[in-house]
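I've put the structures underneath this note.
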Structure I
Amino acid sequence: MPSTSHGLKLTIYAKDDDVWNHQPLYHEIIRRARKAGLSTATVHRGIEGYGTDGIIHTSRLLSLSHSLPLTITIIDTEKHIRHFLPQLSELIHEGTATLQNIEIITYTPTPQHD
């Protein structure tokens with residue numbers, strides 16, 4: 001039986017070639033989210049988009065497929081997400097992030113009786 005709670009969804013908009021200490025930025029964000037104990041974090045790679053620089057980044061065949069857009073989505077309680085936000089200030093020098101109030105539905109396995 002699923003359970004519901006309320007929380008925040010943090011979405012970070014970046015490019016796949018953004019780096020932090022010579023490593024992909026998205027990898028460091030995911031690593032820190034896990035270390036902070038946040039419940040869910042996922043990276044999604046986009047096929048086309050633009051950000052604060054206004055440059056369109058695309059994976060179309062005739063274009064260079066470097067610097068593709070991506071989003072990093074992290075979900076947890078408001079308290080845990082807000083506690084994590086200062087780490088983003090250390091990692092991200094240019095970009096956009098959003099916060100959304102969400103209802104979280106958690107599905108857990110039910111014990112099976114033989």
Structure II
Amino acid sequence: MAGLVRKNFDDPEDVRLFEEGKGRLDLVGFDTGPVGRAVFEPGWKWSRHVKPIAGTDSCQAAHMGYFVAGRMRIAMDDGEEAEFGPGDFAVIPPGHDAWTVGDEPCVFIDWQGFADYAKR
């Protein structure tokens with residue numbers, strides 16, 4: 001048995017910045033994989049601020065996480081759309097664009113899809 005493990009996003013093991021200073025991803029690692037906290041600033045859009053890093057037409061990461069603050073709209077490649085906000089859990093399959101809604105940063109905790117997200 002490994003015992004207790006404590007990590008804190010205020011002391012991340014990896015930090016990835018989005019284009020144009022529109023946010024950041026802080027990662028902490030566990031034996032089961034990384035957990036990330038992303039802060040998406042107002043005006044952030046995946047197709048503008050992460051696509052140049054990813055090099056794909058849409059986000060190909062599968063996400064499973066929790067929205068802490070702010071709002072985000074997600075549009076799947078097949079046309080399905082939904083908006084998420086504080087208190088929402090989300091499962092987001094690969095093949096989507098996303099953008100912040102409103103003038104508050106969106107904070108999202110993801111324990112599935114941030115291992116290679118915005119990785120240069």
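Here, each number is a calculation from the coordinates, and none is a lab measurement. Source: prediction; values computed, not measured. Cβ atoms are built from the backbone, for glycine too; each structure is taken alone.
Computed values, structure above
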| quantity | calculated |
| --- | --- |
| Winner on distance in nm of label points 7 Å out along Cα→Cβ at positions 69 and 101 once structures I, II are ranked, highest first | I |
| Read-out relative contact order in percent (Cα under 8 Å, 6 or more apart), computed value 30, structure in I, II | II |
| Among I, II, structure where Cα Rg over 2.2 N^0.38 Å, for residues 29-76 alone as derived comes to 1.28 | II |
| For volume of the Cα convex hull per residue in Å³ computed as 149, the structure of I, II it came from | I |
| Label whose coordinates, when mean count of other Cβ atoms within 10 Å over residues 37-44 is calculated, return 20.1 (choices I, II) | II |
| At a computed 2.2 (distance in nm of label points 7 Å out along Cα→Cβ at positions 45 and 85), which of I, II | II |
| Origin of the derived value -7000 (helix-only ellipticity at 222 nm (-39500 (n - 2.57) for each DSSP H run of 4 or more, over all residues; to 500); candidates I, II) | I |
